[in-house]
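Laboratory data are not the source of any read-out in this text; all were calculated from the coordinates shown. Worth saying up front: this structure is predicted, and the values here are computed from it rather than measured. Cβ atoms are built from the backbone, for glycine too; each structure is taken alone.
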Structure I
Amino acid sequence: MLAVFAAPANAQNYPERPIKIIVPISVGSITDVATRLVAQELQTRLGQPVVVVDRPGAAMVLGGTDCAKSPPDGYTLCLVSPDTMSFNPLTIPNLSYDPQKDFIPVINMYTVVEGLMAPSASGFGSLADLRAKAVAQPDKLNYGTLGERTTTDAFRRWLGEYWHTKFVAIPYKGGSEIIAALLGNTIDVAKIGVGNMVSQLKEDQVKVLAVTAAHRSPQLPDVPTFSEAGFGAYPGGPIYWGVVVPTGTPAPIVTRLHDELLAILHSPVFADFESRNFLEPAVGSSRADFSDDLAKDRKAAAMLVERYMK
């Protein structure tokens with residue numbers, strides 16, 4: 001009887017101690033920065049410290065594993081993306097977690113406007129320039145990814161097939177490392193969140209050749225969308241970042257977290273951050289919406305893996 005009544009009592013008093021948010025990529029990426037803003041606002045709303053813990057590497061497996069092994073008590077929140085939830089179960093044998101069994105979806109926070117980018121020093125003024133060199137010199141251009149058989153690698157493989165050429169995959173732990181590689185001319189091209197490169201864009205250190213947004217960005221009016229560039233045929237879904245908690249977390253706590261995060265995501269502070277950093281609000285904001293999004297993304301991932309990663 002004590003066990004039966006313990007969970008509701010704990011949920012009613014929640015939270016009583018610090019909360020952590022596990023982020024599966026490196027410090028300094030736009031996702032890390034956005035999460036720290038959310039953590040700051042959540043701390044104010046809940047009255048307890050909220051700490052961001054970065055666990056980069058291994059195609060986001062480390063973060064997913066830490067999440068699955070955490071106590072289901074509402075004191076561990078986990079950021080997830082298509083790699084964590086859709087690609088890893090299909091591409092990594094004996095994966096140390098099961099996203100459908102080990103996690104409860106809380107909320108889809110936003111989708112990332114990505115750009116196909118090259119160093120300004122590369123001399124690529126347009127997609128046509130990049131394509132011409134890639135076709136003329138197969139296996140010569142270095143392409144930055146977040147690891148073999150990740151979402152970034154899927155696009156690299158698809159683009160190579162679409163253009164009838166090949167790119168050399170260079171793996172990194174997160175967006176900040178890819179930024180450094182682009183700025184250092186270590187890689188020739190990468191598809192990453194444009195928000196990672198806002199200051200570098202202002203200083204003309206990188207060139208955005210196309211963006212994944214549905215419409216041209218007011219900040220980059222001369223840059224075509226992927227659809228305009230002919231990439232609308234790419235079968236992958238958008239890169240989202242959402243929040244899950246370990247399975248077994250009491251339902252009242254899950255609901256509380258969803259409601260608090262929803263209020264933060266709809267706040268003027270976060271809306272302004274999104275507009276300045278090339279992030280777009282998720283279309284649906286309910287837990288059911290997020291579950292539907294995850295199901296659609298699994299189907300898209302299965303198609304990509306079957307075609308390009310077997």
Structure II
Amino acid sequence: MRTRLLWSAIGLVSLAAVSIAAATAAKAQTHPSGPVKIILGVGAGSSPDVICRILSDHLSRLWGQQAVVVNQPGGGGAISIRAAGHAPPDGHTLYLALASNFVALPEMQANLPFDVARDFVPIGFVGEQPMMVGASPALGVDTLSELIALAKKRPGELNLAAGNRGSVLHLTGEWLRSASGIDLTIVHYPGSPQALADLMGGRVQLMIDAVSGIAGSIGGGSIKALAVASPRRLPNLPNLPTVAETLPGFTAAGWLALMASPGTPEAIARKMSDDLRVILERSEVKQRLQDLGTYVRPMAPAELGSFIASQQQTWKPVIATVGLNSPK
């Protein structure tokens with residue numbers, strides 16, 4: 001009798017689990033059922049903000065529900081991570097993560113309440129933003145090799161604008177300095193406009209930024225593009241060499257990835273991942289993102305998780321060398 005009761009109980013539990021799974025899967029097919037917030041850790045008007053609004057516009061039309069961009073800058077991304085991490089896990093709050101949020105921030109702030117690479121639920125990869133090395137035309141160099149040769153003749157004399165401390169821009173500058181064996185003085189800036197102003201004013205001679213931050217100034221002649229840190233030459237800049245052509249193996253890019261709050265059901269995450277892929281395959285979206293220096297790279301949720309983990313390992317030695325690690 002007890003055995004029969006035990007198996008009956010097990011059967012009921014199993015049936016309940018199957019029913020819950022079926023209900024979740026059915027709910028996912030009609031998700032979202034209301035407005036969706038997309039939290040972003042930078043301010044309005046920035047390149048990631050513009051990209052986020054392009055995505056939100058297309059997702060809103062696809063879903064028939066409003067996707068609202070919520071800017072929560074500050075703390076190097078920690079404020080936005082906490083807001084997204086504590087949101088209800090119902091798939092109605094997403095987080096557009098930047099590379100520095102998941103690469104440098106966990107090393108710099110030991111008190112984060114989340115393991116960002118493991119706790120957030122991957123939705124999909126949006127795109128990469130290759131880093132570009134630029135110089136003042138007054139410096140008189142046309143290639144990365146010429147820059148390295150000049151810097152070795154003038155150790156410590158050249159200033160390099162390289163974004164906020166802990167940003168991918170900063171880490172790329174540190175890696176360039178290490179890989180080429182040159183002594184550059186890195187100057188931090190909160191944004192591209194300030195760095196460009198100082199480059200044109202002669203306070204700095206060099207600049208590292210995403211393609212979107214420099215491209216507009218290349219045509220105007222205020223900055224000389226020396227190399228791009230993408231794995232291969234960019235389709236819209238085929239004559240610009242890669243950094244790896246001079247320093248083999250050197251690739252560096254910012255990137256954007258869409259994540260869901262910890263605990264979001266897999267079925268909902270998978271549905272939203274499929275929806276993201278649909279809009280990223282639209283030629284209009286691809287072109288608009290490329291115009292912003294962001295190159296679409298489709299990636300499934302499982303691939304995204306592995307990619308983030310590999311990026312953390314790639315940058316970890318650079319972060320340790322620079323001394324950005326906080327006490328654990």
One of I, II was used to calculate mean count of other Cβ atoms within 10 Å over residues 64-71, yielding 15.1; that structure is II
To test your reading of the models, identify which of I, II gives 3.4 for distance in nm of label points 7 Å out along Cα→Cβ at positions 32 and 224 when calculated.
I
3.9 is what came out when distance in nm of label points 7 Å out along Cα→Cβ at positions 56 and 288 was calculated for one structure; which of I, II is it?
I
For FRET efficiency 1/(1 + (r/R0)^6) of positions 192 and 280 (r between Cβ atoms, R0 = 30 Å, to 0.05), which of I, II scores largest?
I
Matching 1.14 (Cα Rg over 2.2 N^0.38 Å, computed) against labels I, II points to structure II
Work out which structure the value -14500 belongs to, where helix-only ellipticity at 222 nm (-39500 (n - 2.57) for each DSSP H run of 4 or more, over all residues; to 500) was derived from one of I, II.
II
Here distance in nm of label points 7 Å out along Cα→Cβ at positions 160 and 176 has been calculated and equals 0.6, so which of I, II was it run on?
II
